[in-house]
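Taken together, the values in this text are just the output of simple stated rules run on the coordinates, not laboratory data. Everything quoted here is computed from the prediction, not taken from an experiment.
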Structure I
Amino acid sequence: MENDEKYIDDILKLYNDELNKYKAIVNPGIKRLIEEERVPYLNQLNALYDIYVFQNYLLDNQQKFFNKPGNQTVSLFFSKVAGNLFSIRQCLNVGQLISASSIERDIFETYIDAKLILEKDTEERIKLYEEYQHVQLWLRLIEYMKYLKELEKDDSMSNEKKASEKEYYEKLILNQNENIISENYEKFKVNYHPKFPYSWAWKLFRNEIKDQRNPSREYICKKLGIFNDYLHVYSTSSLIVHNQALMANFMTRENHITSVPIFSQLTSSIAGISASLVLEIILLILKYSESDKYYEIKLYLNYLYKNTTNRQK
């Protein structure tokens, strides 16, 4: 019965019809809800977009604003958080607080790395950050080889399925030579944890943490003097990202869990915190680049930031 073509066609038509009927009922309501409930937050959402566009303006005019030539890692941080901010604005624009909070967490992680790298010994730390990619690739190769060995022993999987899985996982190592991956790892591994190389920053703290495997985000934030930010932003958003019960606070409407768009004080909070972190990263990079426009840009960024905290009545 399940393989009967007419049966399949009938089922597909049935549920396509049901979906279209349901969309006709709910779409106008969702559209109206978004348009009406978003109104108090439009100033903040538009301000996020203005910051994003201004970041692109700075990036497209580096020769004017960055006196020190751009570094790949620094440019990566700059561009990444610009894209993150745009994505947060899109999520908040349609009332998706969980998704926006997840991106906010990503911005905070970039903030930690940028602050740590630009704090001091920047060239050395940039090198550690960039060379860590060879360790990551090696770790992925090891997992890939381990998986293939387990695959060969799996009697429940057909040879065709095994071949398909092998082809898929081969693509994950980007067609790079296994020997080259291993050689690069051997070349750079001394700067990362000998048994658990899961942090690019291990070398910076190895004499302090000793018994710990790697410096945690919490530990690094304490060392950077931003532990309050860690508690306020990262620890909370991590609970949400990792599917903890706290998610309910971001998905409750009229005492019910829902996937319907939600606009609340959390909209303002995520917008303001995200903008604040992005501005901090921009200013760190401008200072690193020895920009003689630093104070002008800081003044204008603070003006834009104030708009992210300005709710309409």
Structure II
Amino acid sequence: MSHWYDVRPTFTELGTSIAVARPAFVAEFFASAGLMAHAQAVFDAWTKLLPAESIVYYGQEKSKKLVKATPKATAKVRDALAPASIAAGYQWHFAKTAAQGGAADEVHGWSFEIKANESSGSFVYVTFPLDWVDVQGPDAVVKWFATWCSDFGFAHADAGLGFELAWFGEQAQHAYPAILPVALRFHGVRLWQRHHARFKLPGPQTLDTAAWLTYLGPAALQTLGAAAIEHIDAGVLRHPCGKGLVLQAGAKPEPCDTNRRDAAHALLKSVNDAIVPIRTTKWWIGGFAAEPDKENRWFERMDR
């Protein structure tokens, strides 16, 4: 395995080869109570994070089509995330940036994905360029993460190193076997597969893993109990976040190579040991999992 940040799986279609997975800083937010009241606000908050010169494209679950952002296209996405639209049926949309002169569907570093329900099972997934934490500064990123968790009523969330995946299914499936070995070896690298997010239980067992930042909402804290939090390594910073808590495993996100155990890995494992009772314990097999034994092993990779 070479440096994990050199992994860029490509997909060739009609003679054009594009990158379908790119190392990135990623964050996933899960709302067990739905996102009906906050979907538009989350979308607006993401657009404010984008660099002014960004070339943005929008897409949705049911269409294999990317539409370049215009005021009309942006308004259409925002209208789809209005409470009345969500009440009529769940809304699943995504947005991404593209490089100047690059392919529209090639991953580029900035992306946003939201599935908003009226009652349960909603999530938001955001990716940023790999150096985003260094550019913004860790304190600013922690503040941003905590603000989203508290303002938008999320139940669980995590953020750390990971991969931006292409949207379209055949491209994401092509990338997945390449990034799974990375996530198995580098415990600080986040693994996520959008096709499985829809199958997550809208209850306490929704976290995939411990990450550099792990948010536990009030229900999660109650399930775990105070003793579980007290036993987490003292090197893990605790940030009160409304009635919840953000756990920060180290000063900045680290990839944590399992061949060279270090302090960063110990901090992550300490958080992992605490959240096992509310962590997803099985990979949902719904036709997307090519190697479920390996994928399930990823969930348990810090349990040993």
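Points to keep in mind about this one:
- Cα extents along the principal axes in Å from the coordinates reads 67, 65, 39; which among I, II: I
- Given -23500 for helix-only ellipticity at 222 nm (-39500 (n - 2.57) for each DSSP H run of 4 or more, over all residues; to 500), calculated: source structure among I, II: I
- Relative contact order in percent (Cα under 8 Å, 6 or more apart) - highest-scoring structure of I, II: I
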